[in-house]
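Down below are the structures I want you to see.
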Structure 1
């Protein structure tokens, strides 16, 4: 794979940062127990899972020298977008106080 055309390093960097951000939110929610029954920590854990899969797939795309690197990059791209949409929806629900 030509490194000048690859999106994998960018996906790896951003998804790792967003994973850390979600981990920070998750730790804060678990430490403070804002509400006894909240869906926010489950959704945040789902975002963490999606960003971790995206990190793993983009790393495999960078390290792979076979034709599978395009497949890994596509998986990383789509899973990253799913994580972004989930994080965006969660943010909107927090802003409008739909979930606590």
Structure 2
């Protein structure tokens, strides 16, 4: 298992309960694949520097996780096909971090 940091942006027009359900579903992807979530940091709704898909703001979430390659691949695949996830970024952290 390796340590990763995942940042994703959710459509700001999504209702609070729908956004919570989406966040829970994304976290479940990691845990079902045998990974663990060590930290979840919700940054809230932020303005974009430029327009993305005709949107000017989004809801940011950053997670620190321990996961295997299968869990990361599945998370990446599902965020790419989910229309409510505007962008996502997965970064492998150093072992010393």
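Which structure, out of 1, 2, was Rg/Rh (Cα atoms, Kirkwood Rh) calculated from, if the result is 1.09? Please report the intermediate quantities before stating the final value.
Values: 1: 1.09; 2: 0.97.
For Rg/Rh (Cα atoms, Kirkwood Rh), the value 1.09 is produced by structure 1.
For the read-out helix-only ellipticity at 222 nm (-39500 (n - 2.57) for each DSSP H run of 4 or more, over all residues; to 500), a value of -10000 was computed from one structure; give its label from 1, 2.
2
To which of 1, 2 does the computed value 48 (relative contact order in percent (Cα under 8 Å, 6 or more apart)) belong? Mind dumping the intermediate values first?
Working: 1: 36; 2: 48.
Answer for the origin of the read-out: 2.
Values quoted throughout were computed directly from the atomic coordinates according to the rules given, and no laboratory measurement underlies them. Worth saying up front: this structure is predicted, and the values here are computed from it rather than measured.
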